[in-house]
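Values in this text are rule-based calculations from the coordinates and carry no lab data. The structure presented is a predicted model; accordingly, all values stated were derived computationally and were not measured. Cβ atoms are built from the backbone, for glycine too; each structure is taken alone.
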Structure P
Amino acid sequence: MFKGSIVAIVTPFKNGQVDEEKYRELIEFQIENGTSAIVPCGTTGESATLSMEEHSRVIDIAIQAANKRVPVIAGTGGNSTAEAIELTEHAKKSGADATLQVTPYYNKPTQQGLYEHFKAIAKAVALPQVLYNVPGRTGLNMLPETVARLAELPEIVAVKEASGNLGQMADIVQLAGEKITLLSGDDNLTLPVLAIGGKGVISVVANIVPKDTAEMVNAYENGEIERARELFYKLYPLCRAMFFETNPIPVKTSLALMGKIDGEMRLPLCPMAPANLDKLKKALKDYGLIN
């Protein structure tokens, strides 16, 4: 159902509020440059610092701005199943095409708890669901066997895998086959994930270089392996630069340096340390994104 370069889009702020005008401009920038789908309110969108009202509003804007030109996969996960269902119900009513559901963080459920959590959301809201496994942020890892069990549910259509473990991702493909779509959750691993059967990436770096990110995935899908590899290594230093500090600090700083947003973040995120900022500027200059 979902493939290609899918952007985990930032949420621009100005004077403490969501900058709706800039947000719409960012979505237009993505669509114009070949992005396959938009993910509002993911980790990169600072969902953890949005109020429930803001969260719903940001999703609404993304749906309105995309205007069915590309799918909107609304980030509506949480560590409370009831809250995730509430956010997902809103996304469905607003016209989202799917939902991105992160593994519950902090409370560290068992594998059975994970299964019951995602199943409860799927049964409560008839909306295609993309699972999101990111152990580095949530404190737990969703095992391939759990993903394969969930893939038996018709609502579960894809998994964003950000464990960094290619063996684990290969296990998902082997266990679940065509029942679920594997998407890379790490720009540094997009090409290897495609090679083991993945169909795309939910990307951070696509916020700033959507055209090259989309072209890389499309080239691989079209059998242009050398072109895909060339683009992967072109993007690779920039992908690494997006994690000089905690995401989304570097990518929002990059967009600000490119003149696309204000660059404001919400505490506990804060501006980059000077040494890291210098390294980021160099990476952007080397790529030709800033002077």
Structure Q
Amino acid sequence: MGAMFKGAIVAIATPFKKGKVDEEALRGLIEFQIKNGTDGIVPCGTTGESPVLSHKEHDRVIEITVNAVKKRVPVIAGTGSNSTDECIRLTRHAYEVGADGALIVAPYYNRPTQEGLYQHYKLVAETVPIPIIVYNIPSRTGVNITPDTMAKLSKIKNIVGVKEAAGSLQQMQEMITACGPNFSVLSGDDFFTFPLMCIGGHGIISVASNVAPAAVAELVDTIAAGKFKKAKELHYKLTPLVNSLFVETNPAPVKAALSMMGMIQYEIRLPLVKLSDANYEKLKQAMKAFGLIK
């Protein structure tokens, strides 16, 4: 059957206007993504500023995304929480409004053991019959989901993949080996798209796709076609842009970049703030060099 979710998937930003979710701009971003070959859309991820959305806004952003995408590509809704009950509520809502999958980050701050992590995902998966991608990002959660735990989770019918962002190619390879070829191993970090796919990974849940969807899709398609020399060139070409999108905490740079492109208002919620002037200039130069702005 092959992996359920693969390719160039965007972790889409949530545009704000005067403090509220800018629904019109969000629909515009979604059309831009689909037109440029994106293979899937993740609303309410880290890049979507999920920690600062109210529950009502969180639900609404997922509803708008499902409604705007109209089944053209999969919608994988970010529904994680460090409370298992809250995670179940968010995941159930995503399932009920027609999302194709749920991206569930490891519970952050309370730092569960491997057994706690296993039980958390198991209960969510048993309670809501939606395909689930586990999101492992120790730098933000304080906890690493080990390849052994991932192998156990992969045996649960509707846990279909992992967004792996621990920054270790070795751990990525161990997950690919442990979970088998039908389990989607996706990078959670744009820099790793090329090396991960070279060792058998299935794609990327990307920040850079917000501003350069065609380039990220081309990279993924080129690797999938086995054209590694060309893919390496594309990887090197993308790297300075990727680096510039992380000059400060994501998604501050990506929102600055999208506003430079005239697609959204440059508005971000505390505790994140706008870029320093120096970093804004750095980002602007990288955007120009890549040909995204004049």
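Odds and ends about this structure:
- Structure responsible for 2.0, with distance in nm of label points 7 Å out along Cα→Cβ at positions 29 and 101 calculated and labels P, Q on offer: Q
- With FRET efficiency 1/(1 + (r/R0)^6) of positions 93 and 205 (r between Cβ atoms, R0 = 30 Å, to 0.05) derived as 0.40, matching label from P, Q: P
- Parent structure of the calculated result 2.0, given that distance in nm of label points 7 Å out along Cα→Cβ at positions 13 and 69 is the read-out and P, Q the choices: Q
- Read-out Rg and Dmax of the Cα atoms in Å, for residues 5-76 alone, computed value 11.0, 31, structure in P, Q: P
- Mean count of other Cβ atoms within 10 Å over residues 45-52 from the coordinates reads 22.0; which among P, Q: Q
- Which entry (P, Q) yields the derived value 1.5 for distance in nm of label points 7 Å out along Cα→Cβ at positions 37 and 261: Q
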